[in-house]
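Peer 1: The structures come next, written out as structure tokens.
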Structure P
Amino acid sequence: MARLPYLDEKDLAETDRGLLKRPINLNRIIAYSPQAARRFSGLGNYIRFGSGLDPRLRELAILQVGYLSKSPYEYSHHLKIGRDFGVTDDDVRALEAESAGGDSGLPDLDRAVLRGAREMTDDLNFTDETYGVLSAHLSEAHIVDLVTVIAFYNGVVRLLGALEIDVEPEYQPELDAFPLPE
């Protein structure tokens, strides 16, 4: 159960009600700080709608962060969102294999994105090998966007965890299909 009660539009000042245009539990908690919510949403919207980074790669990186950090909220939401951007069930199984140190059969770039997300989550950096693969396939702008995605979602999973934000019932089937590791 979340550490704060979930806000509804009626709980907010008229000028802040737009913060709950998408009334997911994350937004219903972060709206306690309207200015933070606006800034948070600004970067989130850039990542989803403004970046030129391939959206499937973006979603793979986000899923890797959610999986590695065992964040049911983030993982379940991006399993669903990822499908809209080309992530398949086979990709999710490949992510699980990569996370366990196995051979996923994914292309080099996909594997480097997943490895980079793991490295940044665990060690705050890319290895030279991972960076080499990424820089061979991505522009400098796309590398910065990828680092931004991974860093942002590492922050998101910590916010979700610290405030114990619950997974909405409509996202639970995603976790049932692809449970997080113990």
Structure Q
Amino acid sequence: MEAGCDEAGRGPLAGPVFAAAVILPPTIGYTKLGHMLNDSKQLNEMERYYLRPLIERTAIAYAVAAVSAQEIDEYNILNASILGMHRALKQLKPQPEHIIVDGNRWKAYIGEDGIFEIPAQTFVKGDGLFMSIAAASILAKTYRDDYMVRLDREYPQYHWKDNKGYPTKDHYAMLKQYGPSPYHRMTFRLE
């Protein structure tokens, strides 16, 4: 059983990074879902939200985890992304026998038993190569987007429902006008 892992939200100025881990059935390639899966950045918002419940219903197991802006500031964004993937993997029932990760960096993941490291491989642009990584990228992206829309209700001045915390011209202008919120990543360049 192989879990695909990916994250969403490495580049924004605000909000957590979300990570997902997904174990798909081996026959997924023969399904409609299998033919539609792709890197979340290659899909539009409507396609991502259409695919999310299909992934959740079809997966053998899936989990989504978040790492807060404060943790990102403490650990740095790379380590926070890996921490998020570890948190998602820890929630999987059953635990995977192998892990594939989008990117080129990874830290050993010790399985739920706390004894054995689960073998893992990294793949640059893996979300375009492997269906389980693509599924993880879609879950991480949609769950993060939902979170930023909820945060927008608390801090509407930053327009997070539109920019999702990414460094847009408008977001920088609002930062200049209102200063950072408790959800901004203080180690990121906020000006």
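Peer 1: Among P, Q, considering only FRET efficiency 1/(1 + (r/R0)^6) of positions 23 and 167 (r between Cβ atoms, R0 = 25 Å, to 0.05), which has the greatest calculated value? Intermediate results must be reported in sequence, preceding the final value.
Peer 2: Details: P: 0.95; Q: 0.15.
The maximum falls on structure P.
Peer 1: Given a computed value of 2.2 for distance in nm of label points 7 Å out along Cα→Cβ at positions 63 and 79, which structure among P, Q does it belong to? Can you show the working numbers first?
Peer 2: Working: P: 1.0; Q: 2.2.
Going label by label, the one that fits is Q.
Peer 1: Same structure again: Out of P, Q, choose the structure whose coordinates give helix-only ellipticity at 222 nm (-39500 (n - 2.57) for each DSSP H run of 4 or more, over all residues; to 500) equal to -12500 when calculated.
Peer 2: Values: P: -19000; Q: -12500.
Here the read-out was taken from Q.
Peer 1: So FRET efficiency 1/(1 + (r/R0)^6) of positions 15 and 127 (r between Cβ atoms, R0 = 35 Å, to 0.05), computed for just one structure, reads 0.95; which one of P, Q is that?
Peer 2: Working: P: 0.15; Q: 0.95.
Label of the originating structure: Q.
Peer 1: Still on this structure, please answer the following. For the read-out P(r) over Cα pairs in 10 Å bins from 0, in percent, for residues 47-134 alone, a value of 15, 45, 35, 4 was computed from one structure; give its label from P, Q. If you can, show how the numbers build up before the last one.
Peer 2: Working: P: 18, 55, 26, 1; Q: 15, 45, 35, 4.
Going through each structure in turn, the value belongs to Q.
Peer 1: A value of 19, 35, 36, 9, 0 was derived for P(r) over Cα pairs in 10 Å bins from 0, in percent, for residues 31-94 alone; which structure in P, Q was it taken from?
Peer 2: Numbers: P: 21, 47, 28, 5; Q: 19, 35, 36, 9, 0.
Here the read-out was taken from Q.
Peer 1: P, Q: which one has distance in nm of label points 7 Å out along Cα→Cβ at positions 87 and 151, as calculated, at 2.1? Each step should come with its number before you reach the end.
Peer 2: Details: P: 2.1; Q: 1.2.
It was calculated from structure P.
Peer 1: Here distance in nm of label points 7 Å out along Cα→Cβ at positions 7 and 103 has been calculated and equals 5.2, so which of P, Q was it run on? If you can, show how the numbers build up before the last one.
Peer 2: Working: P: 5.2; Q: 0.4.
This value belongs to structure P.
Where a number appears in this text, it was derived from the coordinates with a stated rule and is not lab data. The structure presented is a predicted model; accordingly, all values stated were derived computationally and were not measured. Cβ atoms are built from the backbone, for glycine too; each structure is taken alone.
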